[in-house]
Structure 1
Amino acid sequence: MATAHHTRPSAITATGLRKAYGQKTVLDGIDLDIPQGTIFSLLGPNGAGKTTAVQILSTLISADGGEARVAGHDLVGEPDAVRAAIGVTGQFSAVDNLLTGEENLTLMADLYGFGRRQGRHLAAGLIERFDLVEAAGKPAATYSGGMRRRLDIAMTLVGSPRVIFLDEPTTGLDPRSRHGMWEIVRELVADGVTIFLTTQYLEEADQLADRIAVLSGGKLVAEGTPGELKRLVPGGHVQLRFAELGDLDKVARLLGVGSRDDDAMTLHVPSDGSLKSVKAVLDLVEASGTDVEGLTIDTPDLDDVFFAVTGRPDHEKATAR
């Protein structure tokens, strides 16, 4: 699975990563190859081992087996070099509640060995970049969830990491804060940073990731671009809406496939959503001389993918939106 199809150098590679806690195998031989300057998303339900993968790759815990390199350095042989190249942020932040946003940032700069003046300059730049100017002088305890996450990422950036692990960065955030977070992530990647994103929000992976891997039962059960993953699932369709029932009748008979809803005056025709298949349907409709009021193309979303590849009911369905 870790075959390199990319020309960019790898930011993270892993072969056969394993981790068990007692009888429970959390990672059962994971292979990864993530190119620099891309967003890779590890997708899975809660407790699927996503955080464990982040903890291993960021040197917080050791694997039971397998090997990995992050930013060109071996995890076991050169943990300090790995730590110097990475940043980790997520649900459990490094933010100190008692300090103000500005103090949190200058403390971080201090830890990285910046002089006082340089540290203050760095903090001011990050405060502006992350839209924390008004809040900078207030204790972090007073921050909203979205502001805390922004401060947390700002603190991560003090060390200019080349690889950033974002562990469920938008869990518990309102939609507006989530979208703000996505913008930040896109900007980071535009700067050439590599992002390793774990999430249980399928839509989030779809929005952000260049490649996605689905983790289930300790194994990677699917991997690909969001588009490739969606193609694993049948179930796309074209929906045609008619003004006249007679037109609906005529097209339904002509096509000979699909399901109709007479109340809504719609016909659902199976389709993979490709231009070719949609055009074939439209050409037929046009030739029939009927009047179509509206057309919607539905392709499978990542929820459907999750069902298909994990092969069991996804009890996170309710939270996966």
Structure 2
Amino acid sequence: MKDKAHVDSQIRKLEEKYKDSGQDLSSYLDGLLYQRYLTYWDYIHLDTLLSLQVPRTHFPDEEIFIMYHQITELYFKLILHEEKQIVDDKSQELHFFIEKVERINNYYKALISSFSIMIRGMQREQFLRYRMALLPSSGFQSAQYRMIEIYATPLEHLVHPDIREQYSSETPIEELYEQIYWKKGATDLNTGEKTLTLKQFEYRYTPRFIRIAKELKGNTIYHKYLNLPAEARDNKALKTALQQMDINANVNWPLVHLGSAYRYLNKDKETIEATGGTNWKSYLPPSFQQVVFFPEVHEKETLENWGKQWAEHHYNPEKQL
């Protein structure tokens, strides 16, 4: 049991803390006295969490599909949590920067390694049936993932690679956003028309994306890196962490999605459309999109072969069938 002097000291600190609240410490102690003990299930809202899986069909594997996507979105929230801290940090302290990027890589590692749940953890026959009840929703509509990109790198790096050289940091945010690479992934290849999936997504999130991009102009994670002193920019641990984050976000993560798409949507020479009408064969391969968050930290050869060497060594569509 703590001695009286320590308890008295703690009470004085509490009185100081609460003196400007309009209530004395005694009132807060009354509240503490009457308050119920905290339980694990109340703290994490367990009952609510476990009630959030609401399948639209009777196929058992649909619940797996829902839960895994919910888990994914929670990991995205963790990544954003770290990205925001990097962006908001005014100290430019190197250890802090490295620690946050390494945390992000740990989250990606968990996401990528767990994706076998999507590739091998569901019956293909069930998936091809219950997916029809999900139209036109699509994982393409993950707003958090788009926010991860916007926090990581300037918008001109996210312009579709076919026209990227025509744009720069001087281009207005709204114009850059209109040419962002992922919009091509939900556009009809024959007519050029936007799918309903993309129209819904834009209507819901475009104002938020543009607002965030404007707030981050000149202050993304990439800008934070470029603004470090030269010695800090050359720090091996930081460069390695940023290189890995780039590869995780823009190579490994799209590749595991590509593996899943081949598993469920490409078999016996038949290609099945994704639920949102996304042209996944041209949208998912990282070597097609050439998205690089932090070009300054990579060797020239790496940038020239972006996504190709990883695809050749770690991914073979035939193995997923």
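Laboratory data are not the source of any read-out in this text; all were calculated from the coordinates shown. Values in this document were obtained by computation on a predicted structure and should not be read as measured data. Cβ atoms are built from the backbone, for glycine too; each structure is taken alone.
In this comparison of 1, 2, the computed figure 1.26 for Rg/Rh (Cα atoms, Kirkwood Rh), for residues 222-285 alone is attributed to 2.
Taking FRET efficiency 1/(1 + (r/R0)^6) of positions 118 and 254 (r between Cβ atoms, R0 = 41 Å, to 0.05) from the coordinates of each of 1, 2, which one would give 1.00?
On the way: 1: 0.05; 2: 1.00.
Label of the originating structure: 2.
Looking across 1, 2, the calculation of Rg/Rh (Cα atoms, Kirkwood Rh) that yields 1.05 traces back to 2. Given 20.9 as the derived value for mean count of other Cβ atoms within 10 Å over residues 206-213, which of the supplied structures 1, 2 does it correspond to? Derived from 1, not from the others. The maximum of distance in nm of label points 7 Å out along Cα→Cβ at positions 134 and 150 over structures 1, 2, that is, the highest value, falls on 2. One of 1, 2 was used to compute helix-only ellipticity at 222 nm (-39500 (n - 2.57) for each DSSP H run of 4 or more, over all residues; to 500), and the result was -11000. Which label is that? The correct label is 1.
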